[in-house]
Structure 1
Amino acid sequence: MKLVCSQSELSTSLQLVSRAVASRPTHPVLANVLLTADAGTGRLSLTGFDLSLGIQTSLPASVETSGAITLPARLFGEIVSRLSNDSPITLHCPEGSEQVELTSLSGSYQMRGMPAEDFPDLPLVQSGTPIRLEAEALVKGLRATLFASSGDEAKQLLTGVHLRLDPSGLECAATDGHRLAVLCLAHANAAVEGDGGEPFAVTVPARSLRELERLLSGRQSAEPLSLFYDRGQVVFLWADQVLTSRSLDGTYPNYRQLIPDSFSRTIALDRRTLVSALERVAVLADQHNNVVKLSAEPATGQLLIQADAQDVGSGSEALAASITGDAIQIAFNVRYLLDGLKAMACDQVLLQCNAATTPAILTPVEGDQFTYLVMPVQIRS
């Protein structure tokens, strides 16, 4: 294998695929990245795969002889990132050898690799009709929901985001049992090849989707994304990049039934003012169980936000609010409230609830169809 490529493009591609390289590999080759040079296409392909998440990308290269080898991801990445970016890099691996020579204007480096045959194949299920999605819409859906997925591996299914697609659009949902974020995006499907009108749903690990969101955000392209799904494996194809992930088995909770149909109390607030007030009060709430108490008084048209950290201090903020329904006192984990409010891009927000012990909903007054449900905290009066 012999080729010449750009230092900056190689370094960027390596950073991307290295995110799918196992930090504690079960087999030595899983700590490596696979390099495949193709003289026919004039491209160098890089692959990282930890048996659960796989990322593949390619870059233009002037390939003299085709070939493939795997190199230690961390060492290779660190050498390439430190080489001068105004000099192209030459990679040479004689046939039958596992020694790779890396040459740049400033010097040359030798690295020992492992045969490409030892590297596991990426499960690229590309059978059947792909589901076509607008990349921008998917990024929006992931940003609005990823934060609400669970970090507890014991709740396996909740460590992912549920993607549901039907002819009306894409719905992304995530819950950790204490809160739920749902974003509905109309017209998120790009022109579907074939019929493709069948509803489709899959739950994908949050870790894989964070990488997908990073990958899609890292580059502007109007090209739609293709999603393939088969036997517990999901493949996202976009531009010249591939991300493959296992899906999470099981039936995702019926989250729609958790959202109340109607509310007896509604509080309309300025979102930025509410976020600022909660962040100030959170300084005290963080000292003691993260709880803030919200008191809505229709008579005064104010929402009072209070935190009481025993033996440390207490604080309160009063905000102008448009309140319908009776007065109420309700408490929440301040971090949950802030996460949901920061995922919105609106000016005005509605906080709706029925009682101090039933779920409350935060929604934007206008804009996206975003619903954020958060369970209140029981407080002893």
Structure 2
Amino acid sequence: MKLDIFSEIQKRDCDANGGFAQLLQESIAQAKLADKLGYGCWWEVEHHCTPDFSYSSSPELILAAIALATKRLRVGHAGILVPFKINHPLRAAERVAVLDHLSAGRVEAGLAKSGGKEWETFEITEAQASEELVAATRLLPSAWCDEPFESNTERWHVCNRSVQPKPVQRPHPPLWHTCSSPPSFQRAGELGVGVLATTLFAPLDALASMIKGYRTAIAQCTQPAGRSINNQVGVFTFVHAARSAKAAIASGAPRSALWYVSSAPRVFNVAREIFYQAIRGQTDPRSRLSTAALGAAERPVDGDLTDSNPVIALMKRDFAGEEISNEEIYEVLRDLDSVIIGDVETCRNKMANFKDIGVDRLMCLMQMGEVPHKAVLSSMRLVGSELIPHFA
């Protein structure tokens, strides 16, 4: 199992803590260190209008800067938002190909259907997003490989074009889909592309079941969307390694992980109950749009703050505005096999659980919430020296 970095370009209360310019420089410094330490890939999201949660609205530009500042580290989209109103597939093909040249053939091309708030921002329906995900997955390899290129799909008609430049990698950069539900894992397998998944606070058993379904589907794939099959599973989760549990708690990583999951429903305009169901292992946390208006108050006026599931009870208390210490949050989250925060031995044991269910690439989210840049670098060094060699 390879260990990668997953990045939102994230800092809680960014404007009050150095601003975007500082955050960007910290991110590039982290990428340079990842390159030296032997991490496999720097994966970066694309999100729009998500202050604090993600400042990665132009990932192709940041990935280009990272590619030019590193030598071995691969650079990955996790992923390009594929609705045509956001990223036309021809433009996406051109940008990925240029990035492949700038990085000397180190690009991973992940594609994402996007979600509720971004669909509203760009006036896209869920049905359009699903159709255009499949269309883009088939169009990109054709744009990279066919000469001349043509498209005769329902979404786009063009003929006798030469798309330039062609990528460095042959036949083309590896293709991936961001996935979070059994149908999306199945679709990725049927198209012959890799999976980029997340656990958030969901149990690994649910992820293991979806990986099994993906492996079955891709084993039966005879007509992949690309010119080659990418049979890999990458999963991102919260990671912070320290010399002791006390130091891991002091970094702010537990509260940052809670803040991330608690903020996601608001950021992506998804009903909180969907996330609670996912934590119970019942459904996909981004599968349905929220029925709440975007302008709804963040804090509930009333409601039951208890739950038989301690993680959900913790989230309800946080959403209600209750101050909860890092120590208490850690006590709850440390029992989750999907949250990798603690000393090196704890992190090693939890990472092994991902390996055991068939994860090929563990995408470590370390720059999160309120964790200081210095603490992120310290965690990266520990993982690089103690854990990357162990799982290589």
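Here, each number is a calculation from the coordinates, and none is a lab measurement. Keep in mind the model is a prediction, meaning the values are calculated, not measured. Cβ atoms are built from the backbone, for glycine too; each structure is taken alone.
Out of 1, 2, which one gives -5500 for helix-only ellipticity at 222 nm (-39500 (n - 2.57) for each DSSP H run of 4 or more, over all residues; to 500) as computed from the coordinates?
Value -5500 for helix-only ellipticity at 222 nm (-39500 (n - 2.57) for each DSSP H run of 4 or more, over all residues; to 500) corresponds to 1 out of 1, 2.
Going by distance in nm of label points 7 Å out along Cα→Cβ at positions 10 and 202, which of structures 1, 2 comes out largest?
Largest one: structure 1.
If you rank structures 1, 2 by mean projected area of the Cα convex hull in nm², which sits at the top with the largest value?
Evaluating mean projected area of the Cα convex hull in nm² on every structure, the highest lands on 1.
By the measure mean count of other Cβ atoms within 10 Å over residues 114-121, tell me the structure among 1, 2 with the highest figure.
The structure with the largest value is 2.
State the single structure among 1, 2 that was used to calculate relative contact order in percent (Cα under 8 Å, 6 or more apart), giving 20. Spell out each step's value before the answer.
Details: 1: 12; 2: 20.
For relative contact order in percent (Cα under 8 Å, 6 or more apart), the value 20 is produced by structure 2.
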